[in-house]
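Structures given as structure tokens follow.
What follows is calculated from the coordinates using simple rules that are stated; it is not laboratory data. All values reported here derive from a predicted model rather than from experimental measurement. Cβ atoms are built from the backbone, for glycine too; each structure is taken alone.
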Structure P
């Protein structure tokens, strides 16, 4: 399916998707973005060669897909001038927290797909959780997958409420990883290594472990047990983490993120 796509908001995630569409062969003339912030609007027009608008106008009526990529708290303000033009389009939201009912009401279209991407999407290594309302057909679901393919992998959930768990796990997940790496680098400094050495070792180790887990298909538990010989160095580290309750703390942290995602949905008028 090839057609006009309009983006409401031209920030990092919109830029990543736009760049991916152009690399995949989508014509720049069929892409447009509404971006009130002049420097960002001018950058998008200059670097991507797409039509960049300061405000919504009747040209949005040509769009078969509208991608909502504004901050959730700005959605109502952004949607008002767009609504007269976008009701016939499929709606794709990459906004955190805003539920599909709110998007359907504001856009005039019940054909809404919600997406929860994460920041590795900016380099094509992300994973995006997706939920489609019943009004969205199978060809449209496949189209959404094609639009998001340049950002990484996609995963559909059957219930919209499951996106709160996706948000907590993969949406916020990169920050958990960066937090762990911070502590590993700090420990490297404590042990006499340089900041650069600690960073290189920590990042390469984490990247390699993730690649191994993805390729092996075995459970993280089994992979961990294979390198945790009783009485060895890894066993000492894992035992220390468990004694400090880090395992339970991590689970509580992810659940706290899920709870906050739910609260944001209520706050933004789900």
Structure Q
């Protein structure tokens, strides 16, 4: 790696104090206000950082624990970051814990620039699947949906209305790295409805009042946009009415609905099964 102790970009710097301004800036990324101001977010874990680099993301700042010194994989990642002009900070585990707000943090953290896809640039093609989430509140749900979308090969996620932040540390953790592989877009309900008017795709929503079993829909004729409602309230009328199909997932027990992430997973794997003509 490059020489130590310099504050210049592309160098390795040892930081030992919680009062260091660099540490304060990193801790501030726990808050959405500061993430948006800095257009940045944190991702924990060596594998996530390597995956991001391999997918073409640039690490603005790499932070690693002193205990990781001598680890060839960490040294290699640090060298890649330095070569691209990023900063590398060597810190104590106490500082890592303060940044991540965890007692047992991972030994590597990356700071990345936020990326959002413009809704106007999304034009689904035949075979494409997109997921639209209305007012998703739980970061675990959003992270799991992103991970599932990645697993089934969906093209991306559209967040409709006021939603939890896709770049919150809790969300990023739940994606297990899929935040770097799955494009994310944001839209107001009005913008989504306007986009939908020019959409040549099958818009399918899940709804308690859906009259159609989700397994009976032909998902193969057009691109598919799967629209899922808020955890507590489901789809509002304006969004439900714009769907080509309102479907239901039959329940055998007393529960009348599934967790949002589970329901989205059920739907996505059925769409994938139908598209690939699989029998399972």
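What to note about this one:
- Calculated for structures P, Q, mean count of other Cβ atoms within 10 Å over residues 55-62 is largest in Q.
- Computing FRET efficiency 1/(1 + (r/R0)^6) of positions 95 and 119 (r between Cβ atoms, R0 = 25 Å, to 0.05) across structures P, Q gives 0.95 for structure P.
- Computed 19.6 for mean count of other Cβ atoms within 10 Å over residues 151-158 - originating structure among P, Q: Q
- Computed -16000 for helix-only ellipticity at 222 nm (-39500 (n - 2.57) for each DSSP H run of 4 or more, over all residues; to 500) - originating structure among P, Q: P
- Structure responsible for 35, 25, 22, with Cα extents along the principal axes in Å, for residues 135-206 alone calculated and labels P, Q on offer: Q
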